[in-house]
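Presented below are the structures under discussion, each in the form of C-alpha cells.
Read the figures in this text as sums done on the coordinates, not as results from a lab. As the structure is a prediction and not an experimental result, all values here were calculated from the model. Cβ atoms are built from the backbone, for glycine too; each structure is taken alone.
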Structure I
Amino acid sequence: MLYTSPAKGLKIESFTDLIAWQEGHKLVLMLYSATNNFPIDEKYGLINQLRRAAVSITSNIAEGFRKNTVKEKRQFYQMALGSLTEIQNQLIIARDVGYIDTSTYKNINEHTNLVGKLLTGLLRSAPAK
C-alpha cells in the first residue's frame, strides 16, 4: 500500500499523511523482509528486537499525531527517535554477526537516516514551550 502526502495547502488529516510515518512504514517492511533470512534461533532475539523497534517508530508517530499538547506530541516523537536509534545499533550487530550483508545493511541504514531526519522535522514542527 502506498501513501502520499495531501496536496500542498490541504490539511493533514491522518497520521498516514505524514511523510515521517510513510517512510517509517517502509522501514518496517524493509526490516521484516531482512529478518526473514535470520537464523530461526534469533526469533526471540534480534528478529523480535528489530521488528518491535520498527513498529514502535510508526506507532509512536501515530500516537503523537493524535495528542493535543505540544509536550505530548514531542514525547512520542522522541520515543520514535529512541526506537530508531535501537534499530541502528541492532543493524550493526546483525551485520557484524553475518545475518545481513553489507549492501542490505547500507540500504536499511540509509533509510534509518532518512526517517531520523523526518522525525527531527516533526519535533521542530512541535517546538517546546
Structure II
Amino acid sequence: MEGIIRLMGRTKQMRQVLLENDAFIMSSNFEGMPNSLIEAMAVGLICISTNCKTGPKDLIDDKINGFLVEVGNEDAFADAICQTADMEPDQIENIGKAARQKILSLCSDENSINRLIDMISRL
C-alpha cells in the first residue's frame, strides 16, 4: 500500500489536500462530532466511516451520502472500500454531492441561527 495510502499529519491547506484525494476513510472506534469527516463531506468526497455510537451516523445516511460500517467489522469495511473503488464516476459524484448538501444544510448560517432562536425560545 506504500505510495497509495498517506498519513500526512497536520496541514493548513485542508481543503486542497482533501480535493487531491478520491475518498475519505475513517476507522474510529469512538467519535464525538468528527470535524475531519465534516470537512471531507463539505468538499464532496465520498466517505466511508465506522458507525460509532455518536458522530458519523449523525452525518452519513448510509449508501446515500457515504457509507457506514459497524465498528470492528473489518470485512465489511474492506467491502465498502472495494465497492466505492468499483463505482462509476457519476455514482461517486452523486454521493459526493449528497454529502456536501447534507453538511451545508446542517451547518448553514440560517440553520444555526434558527436552532439558536429555537433554543432561546424554549428557555
Structure III
Amino acid sequence: MKVVADTSAFLAVAMNEPEKPWLIATTGGKDLVAPAVFPYEAANALSGLWKRKAVSDRDVLAAWDAIAKIPVELAGIDVRAALALAVKLGCYAYDAFFLQCAMEARCPLLTLDRQMRRLARGLNIPVLE
C-alpha cells in the first residue's frame, strides 16, 4: 500500500519528535510517496528552523541526512491542478502539492498538520491517524 507522507511526518522522524515511534509503526510495510518538490520543501523547512534558531547548524544537516535515508518515491504531479486547488482551498501551494499527489496516486495522506488533515478530509482523501 502506498501512502503520501508530507514534510511534517518526515521532519518528526528525522528530528526524533515524540510522534516518531507512531509514524514508524504506521508506515511499516508501506511505500511512501511525496510530490517531486518534497526535498526542496524539506530543505526550506529545515533552513527556517535554523533561521529561528530552533536547531543548530549540525542539527539541520543531521536532520537532512536522516530524511535523505528514508525511502520515498518522488512523484510528478499536475502543478496547474495543484495551484488551482491551492486557490480554491486558500492554502499554500506546497500543501496543495501533497493533496494533489494523494488524489493523483489515490492513496491516503499521512500528516501531523491539523490544517492539512482538515483539507484532506474535505477532499475525501483518507488520512492516516
Can you spot which of I, II, III the value -24000 was calculated from, given it is helix-only ellipticity at 222 nm (-39500 (n - 2.57) for each DSSP H run of 4 or more, over all residues; to 500)? I
Note: distance in nm of label points 7 Å out along Cα→Cβ at positions 15 and 71 at 2.1, derived from one of structures I, II, III, originates from structure I
Kindly point out which one of I, II, III the value 28 was derived from, the read-out being relative contact order in percent (Cα under 8 Å, 6 or more apart). I
